[in-house]
Structure 1
């Protein structure tokens, strides 16, 4: 496999405006995410953005940027455009999509997601972690993976949902929004229209499942903090304190 890491980042955000440029100990949040991606040492890391201020911040830190259109309906669509711009010669066959609001993501999480694609039957790899806080089990903001074990610490994903699932006793798994795509699977995905369950749950990954693509989830030991609110940002500052 020959991976490239792409990080979508846009300035518009309803709950925390301008969050990619939010200061965390002297550096914008997007630069922290870029550094975590570089530490994973999977391949080249490229920020995909539509805003010159984000591009300037990343470039000043030494990172690489591609400018994408502003009107993309999702980060996955932005990633697909960025891939074509960053790799027109199609050198890279695996695309790791790392969200731009995960400044605390550990490097091994990206590596473990990509490693799932060593299985040629898998189209997408993604991480999950056990839910340990009771309030997360019923929180719609916490996406749950329902899957069947296919090996130690690995599942074939059957469904993703915002509700508590599956029913009954046992561990619930928090899905982490990081994806390792086979390039061909990504290109097929963005050519498909939004699927019924995707629209209902507001979860893009269901489009892949509904189209018959195999998604395998790998168990990791922690959930990186996603920064969506001012409170999240303050927590990120504490976690990343020097």
Structure 2
């Protein structure tokens, strides 16, 4: 049975997509069968996994509107070692089209039930807003992985996200919980970042992953080559950190 995790944070620019594609590549490297679902109409996770969003014949849009199955729409990225259910601009229209449909927030969940046995992990890259797309992701998932920078505004955004997860847990998906907080773009030389990191650990305890992802130029360069950093430059500090994070996540699964 696949473990389904949303990579989500309502604050933009915190490295959600970078975290999603590199975690997918890291999990594939340690021998896991992975499906990455891109729920963002910008399609950055699709492009960052070596799949051209402009050439998609079927996408997550078709799956949400039930005109295609995940088996039909998912593409295996040879370079990255995992399957991608891609997104492109079409997905922006899904917001409007889903409003009048039945089970509009359960569409992704129902589609994933069919492929539960085919994967060990399903990672869902959510857009930064709380939209019908994000809601589909949260209703389908067992838990949320929250990438966050150790900065003051990040703490504000985290409060909003925790409230959203509580509401979805109470009303739509009783399985949903926060799996853990991933500290990203971390620079240990900045005192404030160390302070916020300590605050997170004292408040959330073992919900904070041990692995810390450092600020890393190679991770930032990788998307322009259409690859996760883990594949683009496996020796970079950021790439090695994501592989360590993948191992930590696999180890945590029995305790979740």
Structure 3
């Protein structure tokens, strides 16, 4: 089974876990730690930035499926030539902190250009969480017609101080989970829930209809490699329980 086929199977079984190093994480040592944690925990894939040195390094490090994220179609096409198994247009959440915004038309145009360049390579597109939900649904339908393989949801960046404890974790994930519910009701494509997904909120994402979760800061912000593996493994175990529960419902 090819690397991307193994990820597709995880999607079908609603147990896919993508560990995200970060679209703006160009720290080689940091990325190494994230990739090692993802690999050692049994995650379904790892997501890295579109830096040539990092892509080459990661491809040499692991046989697990590698996603490369960027908002530049040409960078995504180049990533494929370097060994990426999948490409992702987005994740936009990290870029909002820099004052960037994205309209539905901009995302669709970027997706069309990327699709032209990459052909049949597995293609994921992030739906900007800043869009009204009606716009998100319409964009997702357009992307489905374009031949995109996976939709990723997101919440939004906020400078407001979150609540303490579990309440703060749930508040951080609330928007992306609600977006997941709306999108899974309106499209046939699998949906990956990202932004604020961690061991506390992962089960909520799957309950909302997600086939996959994308988890970044709960892993890549940790200082200890042991902690990175432990958190990643916890996410994988939650996903595996969801897959078993889905089978029991059939």
Could you figure out which one of 1, 2, 3 the value 2, 12, 22, 22, 19, 13, 6, 2, 1, 0 for P(r) over Cα pairs in 5 Å bins from 0, in percent, for residues 97-216 alone was computed from?
3
Label whose coordinates, when helix-only ellipticity at 222 nm (-39500 (n - 2.57) for each DSSP H run of 4 or more, over all residues; to 500) is calculated, return -12500 (choices 1, 2, 3)
2
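Every number here is computed from the coordinates shown, using simple stated rules; none is lab data. None of these values were measured; they are calculated from a predicted model.
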